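A.B. asks: Take a look at the structures below.
We did not get these values from a lab; they are worked out from the coordinates using the rules stated. Just so you know, these numbers come straight off a predicted model, no measurement behind them. Cβ atoms are built from the backbone, for glycine too; each structure is taken alone.
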Structure P
Amino acid sequence: MFRIRHIYDDTRPLDKSAISQVLDIIRSHFASLSEEKINDVIEQLRNPLKYKFRTTLFVAENKSGNVLGVAIMMYAPDLNFCYLDYIASRKDIIASGIGGSLYERVKEEASNLKVSGLFFESLPDDPDLCKNPALLEQNKARLKFYERYGAYPLINTKYEMPVNPKDDCPPYLVCDFLGNQYSIPKKVARKIIKAILNRKYPDYCPEEYVKAVVNSVKDDPVILRKPLYIKKQKINKPGKYTRKEKIILIQNDNHSIHHIQDKGYVESPVRIKSIQKELLGTDIFREIQPLKFSEKNILQVHDHGYISYFKRVCNTLPPGKSVYPYIFPIRNIARPPEDDTVRAGYYCIDTFTPLNKNAYLAARMAVDCTLTGAEMILQGYSPVYSLVRPPGHHAERRAFGGFCYFNSNAIAANYLSKFGKVAILDIDYHHGNGQQDIFYKRKDVLTISIHGNPSFAYPYFSGFKEEKGEEEGIGFNVNYPLKEQLTGEEYRETLKIALKRIARFKPEYLIVALGLDVAKGDPTGTWSLSVKDFYENGRMIGSLHLPTLVVQEGGYKNRILGTNAKSFFTGLYSTHSN
């Protein structure tokens, strides 16, 4: 299994490692390139103004961070076209589908930019232009590959005229019009060809050569070669790519094993069923199965001692037996009790969140679902919805509470933070104390929470406005504690401010901790947001146009959960899909 990920720059250790592997792949395929030219890839990412292209680097990599293939696409906004500079997989990988997946991802990105076309060079399959028989066969295979995607060489021009008469194998200019049209006007083609030759080969193509090639474009519109290898061609149309068609939905089907039937316990399996019933009745969701992830992702966020205790107690409790915390270490936190039943309070912030046989398993599955969502975000899908329970945003580094055991959204944020800055927007009625605690000293994850003032709302001891972070994290924790009675219109005034703060942070990824308990009549809240308010909230968040992972948190008025969730995602999708 591999993912295709967009690399923005070379500032993070994982990206530096990936770029180093990318350069090795380029070296192995293009032995004639100088080391200076190969290292231009890094400079292209750093300095788009110098090259007059905005460079996009895609890598196909496995979970271990091994790069299996690369595609480098350059975007010229002034002329509205894209140029595919390199596409290659590791030489020791055969018949893996990596090349096709990378090309489809590049096509999709170009289509989303609404460019006139995707252009690139490919060596010729004409024996008059290529004298090397072995190379000629490779060229044929490559052009056959591109034909499968609707890309063909430009004909009736001098583009393949060698710069030096003795040169062998001068390249074709291959054009992919992305299914939205089958040609471009002569005037547009001339500008694009001139830009490619001048920007890509400023020290190689003399002015007279560029002029001759540009002036050789006579057809209006330009003409592409007819298919030689693939007779029946199905071309994707713009706006129809998988990543834009549906909201990816992941849920932990076995969440119902965690079912506390004690009186007053509102976090029940019916919550998920209520939401699922409404959402799967629409045509904007596509459900996928969750992947399995290593426990190391949890260990990077939560205290090792807490995880060990949580797992051990749940494994030893008999079915139907729950342990509720009842003694808390105010005086001597350094001495945890020996008895596991008593020790519950050592790791908990309240008296109403129990431990039982299946709590660990359910929380673990919720983490897997949420990390699957993060993985889909890395692959370019957005928005993505992890419909999970138990919730997680009250779980701190070394404490559970508020029905929460593992902080799924924080674990996903930590996972994504290796690839870029992350913003967490918590829109549950209750303060997101878990992610505040976990990221309080970090500046790469912005944590924002809009919630009922802790003077009257759980968790009571955190969520105040003056809690802004510590050390490097100062200014990267933002709380908006609001009054007890609140309308949807008043709520959006604060949401607008929060979204502006996220925009200033400029994250690569957004995680929304979705609480449906802000709705009118929720048994755990006091606000009065309506179905229409959920739509507007979703629309406003979607207007950020960020890769967005939504993680389900609270919401306990079961009769309206599905309706409100559907309204929120309809609003989110309305802006995200544009």
Structure Q
Amino acid sequence: MKREQRTKGSKVIPPWEQYVIKVLSGEIVTGQWVRLACERHRRDISRQRTESFPYYFSASRALHILNFFDHLRHSQDWFQGHGGESFKLELWQCFILASVFGWLEWSPNRKDDPEHDTRRFTEALTCVGRKNGKTTTLSGVGLYGLLADGEQGAQIYCFATKEDQAKILWDEAVKMRAKSPVISENCKASKKAIYSEATESKFVYLGSDSETQDGLNPSFGLCDELHAHPNRKLYDVIKSGQGARRQPLLFTITTAGFAQESFCRTLEEMGEKILTRIFDDEHFFYYRAALDYDPTAKEDDRTKNDDWEDEKNWIKANPNLNVSVNIKTLREEANTAKNEPTSLNNFLTKKMNLWVSQEKRWLPMEKWRQCSHINIADTAKTAREKFLKANEGRRCWYGLDLSSNNDLSALVLAFEPIPDELDGVGNILKAGDPYTTIIPWFWLPKENIAARVKQSRVPYDVWERDNFIALTEGNQIDYMFIYAKIQELRKHFPMREMGADMYNATMLVHMLQDEKAPIFDIRQNCAMLNGPCRHLESLIMTGTLRHFNNPVLTWMASNVAVVSDSNGLIKPNKAKAAEKIDGIAATVNAFNRLLANAGAKKAPPKIYFI
């Protein structure tokens, strides 16, 4: 079946490119994450086949899976009565499938041969509201892996927390096979598997309660409703079993859930960091259709939020609106949510694809990035080194956040601005420094660093190589390394005062105290931390903070959530942080002492509500 494609003059525009054009032009209304996914695709196209980016997009590979879907038939009626009809992919589905299967890894050492080049993306996560055809689409992907992916002895596993849940997706594939003549001719189905004798391949289902999970060798792992998984155990079982495969794929679909600390939300946050270019992971594809909305924002901070009652916004979370999503039914559910507050969270989560229990992210990352203040000729590393060399002898404030003995610890030096030196009539004799500068150091135990990187997907090894993190020997932090670094820094940058949380006080702190170092206990409560938190907000909002784009600190800034007390005072919420925030905690501790200075007290920071 020939796929319909639009033309522009004499140029054929494939469906995935139509989608990118319409999203980026605003013709198709989407949320920020979909726009960023399209921007990523467009950006990657512009730099493909380069030494630093050994990937390229193959239109033939993309069309291969889209044309395969033309052979599939729907097993049941949707809103517009598609039962038994050909599977017509919408543009957004074409974009996802073309992206996952069309991007290949290229090697300049061999001739281009799309038949032998392997897929770039080994993991894909798609998040949309309910009834948008997620399960049906993923069932089709499973059949493609069984019959058309070119893998001899393919093993396709759809998995869920329970076998019964995993079987829902598998049953859909069985029904589609029965309705699709071309598909049914090439594979058979039993009570436990769909299988192809020609390629010795199978498509089965698996749950956490299955009798065995040993000896798996999946070519495709397909996960439906990841938000329901209590942990990442089964996901990791599938992923680790794919090690021997030439081009494995772990494809996950989900709707939002309620548990902010869940593995699903952690994986989504990783996708968000990739799209916002905080992380680089060229093998992870992420697409999330959702409202631009933060349910926890204060009333005066909701100007950028979408109104969930405005029907024009519903398509952002429901790209299949008026196809498989009945707008009449959606209206009825919205009316119920208006009148029954207990139904609102469920509507926002399942229909608008929002994690309603998500803690409010604290720092605006676009403003944060503008505070790097790096010259175009410098990198984060060289800018930091130049600053430290040029400012030797300058007094500053120290902030310390000591972790448990097997985790990250952070030290931050905070340098106050230096005013211009003026003559008697106001002329500048010597230019000062208008920025408050923060320079961090981080430590991790060396043992198990490779496993930590693999498990958390955080590039600690890269940061260590670039001297942004120091590793101490063994499986526990050797605090003497931190002690030695503090003593070295004090020789070059005299300590005004140090702020530290004494709850985790160690021999290191006691040794410094014995040397009469001016260390102050910073209790981790709202009363102690609100002032320095507001000061950090003010510096970011006014662009008068300078951090030289330290990648570890930037990552931590993107992780921070805040909690407030009954008086509206805030503090970083370590208990709700899915990722590390130690560098920001150390910065706040340093700012506590900075604000305790008499000069700082005379000029309290302007408060911004972010």
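A.B. asks: Of the structures labelled P, Q, which one yields 1.21 when Cα Rg over 2.2 N^0.38 Å, for residues 43-130 alone is computed from its coordinates?
C.D. replies: On the way: P: 1.21; Q: 1.33.
Of the structures listed, the value fits P.
A.B. asks: Which one of P, Q has Rg and Dmax of the Cα atoms in Å, for residues 35-74 alone, as calculated from the coordinates, equal to 13.8, 43? Mind dumping the intermediate values first?
C.D. replies: Working: P: 11.7, 34; Q: 13.8, 43.
Structure of origin is Q.
A.B. asks: One of P, Q was used to compute FRET efficiency 1/(1 + (r/R0)^6) of positions 315 and 435 (r between Cβ atoms, R0 = 41 Å, to 0.05), and the answer was 0.90. Which one was it?
C.D. replies: P
A.B. asks: Just checking, which of P, Q has the largest value of FRET efficiency 1/(1 + (r/R0)^6) of positions 163 and 563 (r between Cβ atoms, R0 = 35 Å, to 0.05)?
C.D. replies: Top value of FRET efficiency 1/(1 + (r/R0)^6) of positions 163 and 563 (r between Cβ atoms, R0 = 35 Å, to 0.05) goes to structure Q.
A.B. asks: Another one. With Rg and Dmax of the Cα atoms in Å derived from the coordinates and found to be 27.5, 87, which of P, Q does the value describe?
C.D. replies: Among P, Q, the structure yielding 27.5, 87 for Rg and Dmax of the Cα atoms in Å is P.
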